[in-house]
Structure I
Amino acid sequence: MCTVELAALLTSVADLARVKLLHPGHRPKEWRCWLDHVGASEFNANDGLVFDTLELMLTAEAQGHGVAVGDPRMAKERLEARALVMPFSEVAQNGLGHFIVYPSQRVAQTKIRALADVLTRLAQEDTSIPAR
């Protein structure tokens, strides 16, 4: 994901060599997964800027500091507002998942059930890519 202006400069995956890769925390594996998926194994997925939080990385993206890879659901509002766009249509599945964990004796609690329902619904939302 990146700004519309930066996306206009990215006509192919090879163009990523000219921009900064942005990382949420020390997780270059996300970039490595995507680069391998698109056959761009020559890129160093460790290059770029590392941010302490996802929010800081999304803000840096929206300010044009580089390109990040990540789950479009986490940047949904920015993508819908076109503060960010996805310059490439390729999507890679990294095999990671999320889990809802709570004590079994709390399964009947309304608040626990409501939270589990919301998180499950969000996880199942459409992850289609908004148009560039």
Structure II
Amino acid sequence: MERTSNKFLKVTGIIMIIGGALGIIASILGIITIRALAVVFGDEIKLGLLVVAALLAIGGSAVSLVAGIFGVKYAAVPEKANQCIFFGLLAIALSVLGLIVNMIGGGSFSVVSFIVGLILPGLYLYGAFQNRKLIGQ
């Protein structure tokens, strides 16, 4: 009997792949910009928090990319649902950590950004948990 693919997990996985790839590109451009600021302003600008934020953005984007790849690859393999759940939870944790770094850097708390940053990983997690339920069937 052929297994059916979890379309919800697959679609959210595809969106996370696109978002992760775009995030990596944007983060690399951010690092280039940070380097340009360092050259122009020298010691007048505090670069530590900017570098941490850029590295966190690259890490979060990479996690989203990997989670998306796993979601697409394992949408029809319920036994691999725990790996998808792990990366979904990690994506949510990095989103929350990014918000904290933003607030430490002087930014304000944005409820809209917080919710939007959690919607896609949350939907991905929902699909991963649906996939895990298929193990018992």
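Below are the figures for this structure:
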item: For -28000 (helix-only ellipticity at 222 nm (-39500 (n - 2.57) for each DSSP H run of 4 or more, over all residues; to 500), calculated) the corresponding structure among I, II; result: II
item: Value 7.9, calculated as mean count of other Cβ atoms within 10 Å over residues 99-106, assigned to which of I, II; result: I
item: Structure responsible for 20, 54, 26, 1, with P(r) over Cα pairs in 10 Å bins from 0, in percent, for residues 11-82 alone calculated and labels I, II on offer; result: I
item: Comparison of I, II by mean count of other Cβ atoms within 10 Å over residues 67-74 - largest value held by; result: II
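Values in this text are rule-based calculations from the coordinates and carry no lab data. Note that the coordinates shown come from a computational prediction; the quantities given were computed from them, not determined experimentally. Cβ atoms are built from the backbone, for glycine too; each structure is taken alone.
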